[in-house]
1. Could you figure out which one of 1, 2 the value 5.1 for distance in nm of label points 7 Å out along Cα→Cβ at positions 56 and 312 was computed from?
2. Which structure, out of 1, 2, was Kirkwood radius over Cα pairs in Å derived from, given a value of 22.5?
3. If you work out distance in nm of label points 7 Å out along Cα→Cβ at positions 176 and 352 for 1, 2, which one comes out largest?
4. Compute distance in nm of label points 7 Å out along Cα→Cβ at positions 112 and 256 for each of 1, 2 and report the one that scores greatest.
5. Computing helix-only ellipticity at 222 nm (-39500 (n - 2.57) for each DSSP H run of 4 or more, over all residues; to 500) gives -10500 for which of 1, 2?
6. If distance in nm of label points 7 Å out along Cα→Cβ at positions 24 and 88 comes out at 3.3 when worked out from the coordinates, which of 1, 2 was used?
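Each reported figure results from applying straightforward, stated rules to the coordinates on display, with no laboratory input. All of these numbers come straight from a predicted model, not from anything done at the bench. Cβ atoms are built from the backbone, for glycine too; each structure is taken alone.
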Structure 1
Amino acid sequence: MSDTEGSDEEEADGLRKIIHVDMDAFFASVEQRDNPELRGKPVAVGGSSGRGVVAAASYEARKFGVRSAMPSVTAKRLCPDLIFCKSRFDVYSEVSQQIRAIFRHHTDLVEPLSLDEAYLDVTEDKLGIGSATRIAELIRQEIRAKTKLTASAGVSYNKFLAKLASDQNKPDGLCVIRPGEGAAFVQSLPVRRFHGVGPKGAEKMDRLGIETGADLAAKDIEWLRAHFGSFADYLFRAARGIDLRPVRSSRIRKSVGGERTFSRDLSSGSELRETMEDIIDIVWGYIERAEAKGRTVTLKMKYTDFQIFSRTKTVDRPIESKEEFAAIGRALLEEVLPLPMPIRLMGLTLSKLQRDGEDEPSRPDAQLSLL
């Protein structure tokens with residue numbers, strides 16, 4: 001493995017050349033770029049109210065333990081000097097389009113994962129450069145020149161390894177995992193670094209004595225299936241640095257959404273309406289990042305007794321604006337007030353997605369369901 005810039009990689013026959021580019025603390029970095037007074041200071045994007053949530057944190061804030069999706073009150077407790085900025089998703093989306101134009105200057109095989117990260121397949125790059133490492137260097141230089149922001153990149157022969165590599169030398173770093181190096185690189189990492197292994201999965205592995213990729217690679221497929229079910233095949237391949245998924249420029253999501261679990265149960269209309277506004281801000285940010293257009297909005301609630309309740313509204317055309325999305329979310333909430341009992345969770349989801357350029361779907365009636 002090499003983490004230095006400027007060296008060409010030797011590509012084995014038949015292997016892809018994949019780059020994963022991930023912007024560094026994207027939302028917070030845009031705010032620091034546009035407001036010089038914020039540079040070098042701990043910054044969080046999101047609501048600063050008692051029920052607000054951090055959407056993004058600068059690296060200065062991360063040193064104090066501040067992370068995205070963290071309640072704002074917790075973030076402020078960890079970092080008393082934390083500066084909150086209201087999200088500006090229109091600006092983030094505009095910058096994202098600049099970045100994607102840079103990607104497509106080199107290849108049409110671009111698979112965006114969000115506004116701030118994407119996979120690129122440069123096996124056959126448009127400019128005939130030939131070296132994925134060199135292309136990654138050029139992309140990072142172009143992003144810095146055109147946006148005044150930094151990006152980290154990972155270069156390898158499959159998506160799994162490229163994504164791991166892009167996180168290796170953040171911020172503003174480059175890491176290359178060459179053919180023949182993947183298994184050793186993966187097996188040196190803690191399993192919590194594996195994409196798809198969340199906190200609960202990492203805790204389970206720890207109880208089973210699995211802390212590193214090497215520990216995971218030592219288990220046979222039967223043992224993994226006995227303990228992890230359908231997730232076992234992925235883990236078996238990942239522990240060996242194997243990933244056969246192609247970069248898909250037409251990747252389609254089924255839904256985009258988010259939810260909040262409260263520190264205490266809520267029941268009053270005023271609290272629920274305030275919380276709805278926070279959720280609208282956060283979820284619309286996810287929708288913007290995914291560049292999603294959909295026709296169905298679903299309100300989900302979990303009562304204090306853990307029963308789940310939802311209401312859904314489908315409209316006859318894609319929802320184009322935050323205002324329209326918010327209006328539907330608010331209307332769904334008003335339909336269920338007053339609640340029969342307090343809730344511990346609320347969420348909003350946009351589904352029935354379509355991509356730009358697709359034909360309009362046939363017009364359905366508005367739907368209302370109670371689950």
Structure 2
Amino acid sequence: MPQKARTLTVFGSTGSIGTQTLQVLADAKSCDDLAEIELFAIVANGSVDILVEQVRRHRPSVVGIADVSRYKELKGLLAKESVEVLCGDEIYDLARQSDLVMNAVTGFAGVPVTEAALTSGGRLANANKESIVAAGDLVEPWRIQGKSELIPVDSEHSAIYQVLGSSELANRSLKRLVITASGGPFRGYSQEELEAVTLQDALEHPTWRMGPKNTIDSSTLANKGLEVIEAHYLFAVPYDQIEVVVHPQSVVHSMVEYSDGTVLAQLSMPDMKLPISLSLYHPQRSLTPYGAMNWREHLSLEFFPPDHERFPALELAYEAGKLGSGGTCWFNASNEIAVESFISGALAWKEVAKLLELSMDRYEKCNIWSVEDVISIDRRAREVARTVVEEIS
């Protein structure tokens with residue numbers, strides 16, 4: 001007897017990871033050997049036109065929109081479609097009703113999705129690193145409470161997940177995690193050149209195609225700092241055992257070094273559909289070779305230490321991690337304000353890291369015991385960061 005299809009809800013369906021998730025589902029329809037996944041719901045913040053197109057193409061049972069002001073517009077456009085339309089906080093119930101949840105939301109807004117998915121007993125495919133960074137010490141208790149499964153979607157954490165597996169012996173023998181970074185669009189820039197970079201320059205990533213927030217974070221290496229913090233919480237590895245190396249080719253997605261000197265790595269061509277498919281179908285693997293490499297072509301793999309002087313955001317993330325989950329929540333909120341301010345023109349690119357530094361200098365020591373604490377710390381950190389923006393500008 002065939003197994004019942006698992007249900008999937010995609011939060012952030014209109015963004016880069018969300019649209020690629022829907023493509024992975026479409027590709028899998030021709031693979032009889034893969035477990036069947038039924039698209040239950042798609043959710044976005046306010047991209048009404050794209051949501052309507054996705055409903056008509058992928059036929060979910062439910063569509064949700066976080067922006068309550070756009071609900072009537074969406075409802076009207078879908079009046080002739082056989083789909084339920086939800087809005088506001090009721091969208092989070094979709095995470096509790098699904099076997100699988102893809103959290104592809106950008107930024108702090110992904111926290112309630114992560115909480116709802118992990119406390120509900122299903123599988124969270126998590127592409128929202130900010131929810132892990134901000135909620136910190138709450139993430140593992142949520143997972144234990146729900147007896148849930150968490151599989152990371154970031155290519156770096158997916159690589160570590162694939163290498164480590166669930167072996168207790170492997171974790172005992174671990175010496176360090178090595179997270180790779182492309183170096184972003186400004187690798188090799190001088191201090192003078194960095195003074196002149198524009199928003200458009202920062203949005204031109206040399207390897208990956210991501211949303212604006214992640215792309216700008218990559219240009220400052222704040223993205224890599226967030227990934228260090230995420231790795232600490234996901235794999236319970238101390239910060240002094242997590243290292244970042246610049247790897248421009250983006251073929252080695254991360255490495256695990258063991259006590260005997262052995263280094264195991266996951267390699268593939270850069271394609272986010274590979275870790276997406278793994279997060280959905282694990283322990284099975286997709287039959288579509290998303291990251292296939294051509295070993296007949298010449299391939300050079302280079303590794304360099306990061307330049308902390310030109311890209312101080314990475315070191316600031318380590319310092320935030322040492323402050324505990326209150327510090328990582330504060331760092332994440334400050335970084336989101338910094339990116340917003342850069343996009344709006346209130347800050348220059350080099351002032352993004354300066355804002356992070358000054359905001360962390362004003363960190364107000366706090367502990368996180370509940371999601372209310374996370375929300376409170378995030379709110380206060382944003383207030384402080386906005387004050388710093390005014391002072392800098």
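1. Label of the originating structure: 2.
2. The read-out was computed on structure 1.
3. Comparing 1, 2, the top value of distance in nm of label points 7 Å out along Cα→Cβ at positions 176 and 352 belongs to 1.
4. The structure with the largest value is 2.
5. Structure 1 accounts for this read-out.
6. Answer for the origin of the read-out: 2.
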